[in-house]
Structure I
Amino acid sequence: MFTKILIANRGEIACRVIATAKKMGIQTVAVYSEADKDARHVMLADEAVLIGPAASRESYLVADKIIAAAKQTGAQAIHPGYGFLSENSEFSKRVEEEGMTFIGPKHYSIAAMGDKIESKKLAGKAGVNCIPGVNDAIETPEKAVEIAKGIGYPVMIKASAGGGGKGLRVAYNDKEALEGFTSCRNEARNSFGDDRVFIEKFVEEPRHIEIQLIGDAHGHVVYLNERECSIQRRHQKVIEEAPSPFISDATRQAMGEQAVALAKAVKYQSAGTVEFVVGKDQSFYFLEMNTRLQVEHPVTECITGLDLVELMIRVAAGEKLPIKQADVKRQGWSMECRINAEDPFRNFLPSTGRLVRFNPPAQTMFQSDTEHLYGVRVDTGVQDGGEIPMFYDSMIAKLIVHGKDRLDAIAKMREALNGFVIRGISSNIPFQAALLAHPKFVSGDFNTGFIAEHYAKGFSAEDVPHDDPDFLVALAAFVRRKSRERATTISGQLPGYAVNAGSDFVVITLGAAGDHLHTPVHVDEFVNETGSARVTVGKNCYEIRSNSRLNDIVIAGTVNQKPFVAQVERGMQKNPLALRLQHNGTRIEALVISKRMAELHKLMPFKAPPDMSRFVLSPMPGLLVDVAVTPGQKVQAGERVAVIEAMKMENVLFAAADGVVGKVLASKGESLVVDQPIVEFV
């Protein structure tokens, strides 16, 4: 067994590998860029080596620097994590040539599965179901239309070297096939330096289901059940679960056996995933094989009780798999939500900056520990006070739960999201909460088009209506009453001037446009029972009990004898007397005041925000990589104005209306904050 390994990655996956290595008594070496010098994975590792500037192309993607760091520290093996160099066959080969072990598949297996066209040919020879189509590169748009008509619409046009949604189009007629082919080819050439494009049948109402497998150097391969990854936004997974709520035992077995056949055909060693698209009739077709550890591997670990990273290390060290197919378990139900640094209310634009507060829900399951299941686990590479840089992807944590069944897992996840505190940046937690509450998701009736269908116009606060809005009003009154009760206990108050806790209040739910909602409430104390109150809102009565401290953001307790977890903050920047409450994805700001104060509040004028329509504002923190206009230039609506780069994505800003540029207020290369003016029109 190895005594020291290097992790050629960053963030949560580097921390994940370190956890298992420590359990196995293996020393670890972290590598880091200048932007990651204070990162969590650097602190967790036994040693750390600086490998270059913030940009990944100058650090994490430079094989020479990774190998030099391994040699410098005496590491015997390299674990690549996912992303970066994890599926680079040349890197895998180079590691082996340098006398070290690559903790992943052999280079020839990576190469065989790395090309979408060649991998489909290999899959067909191995007896794996393949989607009807033409797997040879297509040369002209006219030929693409001819092939599409022969297969039958709809068809999917895909770049051979594609990934992340780039170089992919769906065509329903000749015109779309013609245009889609040209667009895919251009995108593929620009993004991957490879313009080969192929066409296949588009499966309607498709579900994305993948088979996790593990193989060793002795010819043994087993599959570890499936994961459902159909909840995707722009081809990026959002929620993953295991098992799938859709497929039958017979389909599961057939998919698993085909995945194993493919793995054996390419002499696969290590953990890998075979991805399938599954139609509404449970017909399934090979998509691709991911020759690495997947982001969503924890849900498989929960239902099987296996540590996949440990298995990868043991297999790489030459050990035989400790399990056979008959030993693989499928217990309970697990789900994973990807917690991303993005603002769902601003079209999911990246959000970077300082994590002023990062307080995940309490964990009862842990990385590398398969003894404690049926709980909550958080995989992350960040910590309180850390920085979310603009140079890498937006995922800051993975929230994993394990329940006795699917509904139990959903309930656990909703409660865990309610208790996940992130401040300083925006996160997609409200969006995750909305998805988990959606009736179609709860019933398991969804496919890969779920988000595009139900959130076609984007995501807004109206998409997360609370199932009981009066509860938030009652909770605000409860918290305010408790703070006033505490004030009554302060010594030294003059007789006749002591604080009166009060029973009757008005909760004013503050609207952004001054459209405030006034709700009278009445609060009764339970005799001789601290941390409790009965709050009446209209005809509804809420018996709330909570032992949480008044300065805690997370408030846990029961309402009408049912458990709840919510977040409450006191003292908003715009209104120091207001409370901000969050529960099940819904967020409100509210004042809890006396009836007389509420009457006076109605007389307060509303101050409208300044008119910024003359400005092009930065919608996110990021790097201004281009300003395409100059002062005095006439610009038409829809014309390119500026380009901002954040989290490996370029975001182009366009003019919203015709106008003339007055001033350019930001310079190329400048780091921008949210809503910073870039261009002013006259």
Structure II
Amino acid sequence: MFERLGRFVVGKAWWVIGGWVVAAIAIIAASPSLSDITSADQESFLPRSYESVQATELAEKSFPQAATATATIVVKRSDGKPLTPADEARVGQLAAKLKARNIPQTTGYLTGPQAVAPDKSVQIISVGLDADSPDDPKLLDAVRDLRAGLAADLAGSGLTAGVAGDVASFVDNEDTFNEAFAVVGVATIVLIIGLILIIFRSPIAALLPVVVISVVMSVTTGLVAAAGKAFDLNVSQDLQTILLIVLFGIGTDYILFLLFRYRERLRAGDDKRTAMIVSVQRVGEVITSAAGAVIVAFLVLLLASLGFFGSLGPALAIAVGVMLVTSLTLIPALVSLLGRWVFWPSKAWQRPPKATLSRRLGVVVGRRPAVVAAASGALLVALAAGVLGYKADYDFSAGFPQDTESARAAQDLQRGFAAGALAPTEVYLTTGNGTPLTDQQVNDFAAASARAPGVGQAQPPERSATDPSVARINLLLDENPMSNEAIMLVRDDLRDALHEAAPPGTKALVGGATAIFADINSANNRDLSVILPVAAALIALILALLLRSLVAPVYLVIAVLLNFAATLGATVYVFQGLQGNPGVTFQLPIILYLFVVAIGTDYNILMIARLREEAREGHEPHRAAAIGVEHAGPTVAAAGLILAGTFGVLMLAPISFLQQMGFAVAIGIVLSAFVMSMFFVPALTGLIGRKAWWPGHGDERRNGEGRHAAPEPVGEAQI
């Protein structure tokens, strides 16, 4: 099948390229923008069955005047002394003056005696920020407008003020985010060009992936946006960055798979067209199987209860599908036309490689497979043990630079009030049937709420102006509301206590940011417990179809899962152990699933396919392992270095969760390429021997297939 595909693509190269150009222009011109289907609202990705979502829906119905978000102006004396009555009066005047400016998207400006800290250290002005969604750019402008006049308004008063809150934090760190992701994009291109220049010594080979994948990126973005519009999917704002890394990661992998094999066939004496046909024949099955495994891994995300994962999966599957078609059509067509010029000006493609590092490593694997398997396996197990200490961290603000206005204002606020003042836990009491709540019911519940576990302060209850059956009480927790401790408190103890405290005939719903993350925690745990086993089973099935074996897929999948655990464990050792962080970002396991389990499987497939090919050449298992590492090792190493280096650059960002993501994925890819695929898998395959291919005969030569067998030339003279 792949030989026929190769013949068609090489024989009709100009038609293939022309078809691609026409299709790309049509898709890019006709598709909507990706921004049309993106959302930054974490809660919008939760199913309605979760309590925090039900609380939000009740709030939107019964408290329609409630703002989308909140900015908190924190006012204190510049000399650090307690606020005086005159200072409190001046803060009230400030609130009135700001309100009179009618800053767009702002409401409320609430302050007063209840907004003064018990120790008189600060007084706050609560400002509602109202827009169509929490990620509306107008909210950022509103915070900037608030800040613009504060210094002038307080001039000569002895008071200073800062604006805190999630939106204010995003304003302060917007440039940092943009710079970090710009660096990732530049670093990706530089690494690809630099490493391929080193490998092939050719600017054409180095620029080929960058140019082609950039076009594929535009096509993919259009297709994803069109699919999102058609099926009403919302995706995270992170998708653009994730798409970039996925496409350049797997795209470079697949292009390298082809270029390495193409160079090998040119050295064997094939003309440029026949060399590409053989390359597609030999590597096409590997690329298709690898892409199939990645697509399956991404589509398994549809089983997730979190809508973010469910919509991310199809988007990434589309990206991999487009890259698969590109790798088997456009790339072979281009390279078959370029021929040996793809490696210009280097002449190294003409010479058989000398004794190289990969050959020496192959010799070690072939001679001592038991030692190599034991050593590499022990390393993975030792790193995996770190998973036992894993704790999720939901506090993004703690990972941002702490010298910004929003960070300093938040610290002042938390010193004066309970730790949860910046993100109160919202509790809604309702009869559920429209019957009005009595004052007695509301007051009794408010008193019980103040005594609930972990509550530092309960604010006065608010009655709904439009629905007398609903009341709201804001609770300030003793813990940082975004800490793992606060999230576990809400999930395990606080909710139960508040449910029990609800008077007869009423029920309590717990919402707010901490409750949302508590539900995300539950959904995340559930999703990982479903996604990993299902993905492992489906990847094993793809490997079984590729290898016609039941034995090899088992230990290959075990190796991938062990590598996942080792990567997470290594991250725990570094960030929780060495750096003393309270946990690692809660998104990390799913990020590792995307980039280590899914994409890391590529390297396993390439290596095991080469081991099978060498077995078909008649080599005994140990010798096949040695030759497989020698020939597939450079490809795996190059692809792994490029992807790991891309993520490694994120460690330079001054944001903790970007540093964690960069380290974790970089070390995961390094382990995938250099420990699992280069040592553990070939050594274990060499040890198991021919039984690795049981019950099929994947190691037997088929129809005279061998290293020197090649299709008939297609009319091109030897180059």
Structure III
Amino acid sequence: MINNYLLNPRSIVIVGGSEDITKPGGKVLKNILDGEFKGDIYAVNPKADEVQGIRCYRSPADIPDTDLAIIAIAAKYCRDTVDILARQKSTRAFIILSAGFAEENAEGAKLEHGIAEIIDSVGGCLIGPNCIGVLTPVYNGVFTTPIPVLNPSGVDFISGSGATAVFIMESAIPNGIPFSSVFSVGNSAQVGVEDVLKYMDETYEQGKSSKVKLLYIESINKPEMLLRHASSLIRKGCKIAAIKAGSSEAGSRAASSHTGAMSSPDVAVDALFRKAGIIRCHGRHELAAVAAVLMNPLPQGRKMAIVTHAGGPAVMMTDAMSKGGIEIPQIKGDKAQALLDKLFPGSSVANPIDFLATGNAEQLAYILDACEADFDEIDAIAVIFGSPGLFPVDDVYNVLNDKMRSGKKPVYPILPSLITAGREVNDFIAKGNVNFPDEVVFASALVKVMNTRYPGDDIFDKQEINNEVIRKIIDDNDNGYLKPDDVQKLLDAAGIARVEEEITYSEEETLQKADKLGFPLVMKAVGPVHKSDVGGVVLNVDNTRKAVSEYKKLMKIESVEAVLMQPMVRGLELFAGAIKEGDFGHLVMAGLGGIFIEIMKDVNISLVPLSKNEAENMINTLKGYDILKGVRGQQGVNIKAFADVLIHLSALLEAAPEIVEMDLNPLIGNAETVVAVDARIKIER
């Protein structure tokens, strides 16, 4: 795993180093030399005694002991090379740039595994294979460009793809985003994105380590590790933004319940990111924009002033922010008029603050000072200022630079004239600033950052559940759907309120149990997955004669084994469910029932274990939340009781990890309580 030999080597050997800088071995050597690595550098090439001015050895067996090996030779030669270096030359860190391993075929995967085994046996670290390398403040261990000037206050960037890492840096560097380190893990034969993040968490030093992490992930192999260390870093004050590629699914999944139909691996990724507080992005430019937002202080509130000398961009930014819940409040009053008097006729300070195409540096200073000191309704300021190319705008950008540093409210520069004011923009960036070339991309990025829920001190109270009963029911059942009476016992043991119910197998039982439960009743077919699809649910059964009649009809439906009877409960239909999604563990789902789940898919999802805050957030961020609170004279739902159902459901799943699918659909909620009136539970070992 990651060690000091990788991060701070005293010596590096380039196996495959050459004079040809159009090849990885030659280019990585040049990059290391250009970066003025302070330690010893060696090269291995059977055809040369010297390459790029340094001594070259014909075989890895000939070199002195070396901390780090960067290997750029054909895949078939890599295993023997690693074996010599690891066992004879005390090499404890390896970066394998070469391709031709697991990404290609089974034989390559076997070769890759063998190399990792050798390195593991000596306690070494392996990055790759099939990667572009590593950039640290000590050495430029990549064979690509661009190579950013590294800055401890820049972003740490970890990528599962080498080429994508290059393209993301190409998107970020021109906007002034500095980097602290870059890790391209390639095939992740030993070290993956999660492992690098784990190391950054375990070695984090307040005031010294980077506070912004960017991730590009193609597969999450260790979701628990990613969740634990991402949320730990975020609690320490870091921010993490990530692209998870491969979100679509080819074809469709067969689903035996509402829960199964709504679940997918990408839903699990979303749930993991939300739980950790990772800002999910879907493209290079969005990731770069989010990174730029995170490099600035964040607003203390959600009210933005837009300062512009061009109307169109301000309108587009206003639309994008308003849709994302960021307010553009109207500015008015005596202080607004005092500011307006300092601007050219035709200007507006209502917000957006438009000081016209003729606006100058002095007027921008007036505006920024007023937003800082006079307008309490403003939390942050976005400044759009380009150039038609008629005159230099250095003085404007100098004012912007100064006010960004002197004020307490964040100021975001949107400088779109990358051609006509290219020199001025570059000078502005050279002073340590970031730039947002596009106002809508900036607005969307800020909305995404502001709307991400970051993990705080979530409370995971231990729920009162009967583990003994739960384990007995699970252990006594085979794989598949549990019988209704076992479902009832599980719900009772987990502390999930349910409607009283009885199962009947005959007309005589129907008469007896109907009288016991009382009218009106609901009668449901036991057997079919979706009862309503086959006419297996009958409501408002209000007498014994009708109960017997409906029993006969229900028993005629194909695959029906019995009939379940319940008292009618009045209230709003709700939904809760769970599904096990591979290594991610259990996902808990919550929403409104009926058409809200069937058609609108108004459902929120979170990973187990569920805290009180998470459960409440799942409910109050539903699109139909206002309905839950009660609208137009209709009775609302007991939100605390709904949250309690979700928390107890989470506890049940922890106690019974064999549950792979579960539906509480519907739950019926009213002002007093939330109870389950139908449930299905499937187990699988």
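What follows is calculated from the coordinates using simple rules that are stated; it is not laboratory data. All values reported here derive from a predicted model rather than from experimental measurement. Cβ atoms are built from the backbone, for glycine too; each structure is taken alone.
Computed quantities for the displayed model
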| read-out | value |
| --- | --- |
| Kirkwood radius over Cα pairs in Å, for residues 383-430 alone - highest-scoring structure of I, II, III | II |
| helix-only ellipticity at 222 nm (-39500 (n - 2.57) for each DSSP H run of 4 or more, over all residues; to 500) derived as -8000 - corresponding label from I, II, III | I |
| If distance in nm of label points 7 Å out along Cα→Cβ at positions 63 and 671 is computed and equals 3.3, the structure in I, II, III | I |
| Parent structure of the calculated result 47, given that percent of Cα pairs over 25 Å apart, for residues 439-574 alone is the read-out and I, II, III the choices | III |
| Structure with the greatest value (metric Cα Rg over 2.2 N^0.38 Å, set I, II, III) | III |
| Parent structure of the calculated result 0.90, given that FRET efficiency 1/(1 + (r/R0)^6) of positions 343 and 631 (r between Cβ atoms, R0 = 25 Å, to 0.05) is the read-out and I, II, III the choices | II |
